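Q: As structure tokens, here come the structures.
Just so you know, all these numbers are worked out from the coordinates, no wet-lab data involved. The model shown is predicted, which means the values in this text are computed figures rather than measured ones. Cβ atoms are built from the backbone, for glycine too; each structure is taken alone.
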Structure P
């Protein structure tokens with residue numbers, strides 16, 4: 001049986017990409033959590049002989065670090081922003097911004113730890129408005145009001 005955790009394997013990269021998208025991490029920040037919490041890594045580790053686990057995992061980590069340093073690879077993921085909620089817990093979110101002649105609409109996707117919490121939607125307009133800053137301020141204010149995040153199952 002082939003080891004899919006091997007550095008450079010297409011299965012490793014595909015699992016990492018899918019995990020980053022569902023868990024809301026920037027590529028470089030997501031390597032350690034990926035190895036700690038992903039079902040893919042957990043299932044592959046069960047198939048590796050004990051004497052090879054550490055070396056194969058380290059080679060796979062180094063491969064993913066190199067890939068994350070590639071601007072073309074990293075550029076396919078949205079920026080992930082951080083803020084603290086009222087309890088001091090680190091929250092992650094992404095912003096999808098849609099611009100038009102009338103203003104902007106945004107959608108923020110919010111995560112905490114390894115849980116997807118849901119979405120925050122908003123819109124704004126005005127002369128000389130920096131819409132990304134406006135969207136981020138709105139999303140962060142809503143994160144502080146936990147009931148404002150529309151909960152969704154993924």
Structure Q
């Protein structure tokens with residue numbers, strides 16, 4: 001007896017997001033044609049994505065700001081999906097050391113293949129994903145930075 005092969009329609013298929021061990025795409029930084037994501041990587045890079053239209057992102061913004069204040073020298077890049085006028089206001093919420101960029105949903109879900117908001121990635125010096133966490137609380141942000149703490153400790157000693 002022949003089994004009928006069942007194929008899920010493409011509109012129902014969920015595209016897998018990036019996984020630990022994958023390399024983050026070296027995208028152009030929005031509104032800065034001369035800079036690519038890998039230009040921001042030192043020994044590591046923490047990258048978070050948020051949106052002003054998602055309810056969990058509001059407390060995440062507060063947690064990210066506190067996190068950046070706790071680690072003022074941290075190499076942390078934040079992509080915000082929002083309207084241009086809201087982006088300008090949102091930039092003022094964060095600590096002055098925050099690297100914040102306006103990004104579209106297409107960039108975040110299409111090119112970066114992020115899984116949703118708020119989401120965070122920890123990249124090593126080669127752009128490989130070492131950690132992936134929900135970026136909605138200090139607890140999760142601490143898990144995100146955990147493998148990179150030695151770089152932060154060495155900065156404090158300098």
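Q: Assign the value 16.9, calculated as mean count of other Cβ atoms within 10 Å over residues 96-103, to the correct structure from P, Q. Walk me through the intermediate numbers first.
A: Details: P: 10.6; Q: 16.9.
Going through each structure in turn, the value belongs to Q.
Q: On mean count of other Cβ atoms within 10 Å over residues 88-95, which of the structures labelled P, Q is highest?
A: Details: P: 17.0; Q: 13.8.
With respect to mean count of other Cβ atoms within 10 Å over residues 88-95, the highest-scoring structure among P, Q is P.
Q: One of P, Q was used to calculate FRET efficiency 1/(1 + (r/R0)^6) of positions 56 and 128 (r between Cβ atoms, R0 = 30 Å, to 0.05), giving 0.05; which?
A: Numbers: P: 0.05; Q: 0.65.
It was calculated from structure P.
Q: Given that Rg and Dmax of the Cα atoms in Å, derived from a single structure, equals 18.4, 63, which label among P, Q identifies that structure?
A: P
Q: Also, I was wondering about something else. Ranked on distance in nm of label points 7 Å out along Cα→Cβ at positions 24 and 72, which label among P, Q comes first with the largest value? Walk me through the numbers on the way to the answer.
A: Working: P: 3.1; Q: 2.4.
Once distance in nm of label points 7 Å out along Cα→Cβ at positions 24 and 72 is tallied for P, Q, the winner is P.
Q: Can you spot which of P, Q the value -13500 was calculated from, given it is helix-only ellipticity at 222 nm (-39500 (n - 2.57) for each DSSP H run of 4 or more, over all residues; to 500)?
A: On the way: P: -13500; Q: -7000.
The read-out comes from structure P.
Q: Work out relative contact order in percent (Cα under 8 Å, 6 or more apart) for each of structures P, Q, then name the structure with the largest result.
A: On the way: P: 18; Q: 30.
Largest one: structure Q.
Q: Shifting gears a bit: Which of the displayed structures (P, Q) returns the greatest value of Cα Rg over 2.2 N^0.38 Å, for residues 48-119 alone on calculation?
A: On the way: P: 1.62; Q: 1.03.
Ranking P, Q on Cα Rg over 2.2 N^0.38 Å, for residues 48-119 alone, first place is P.
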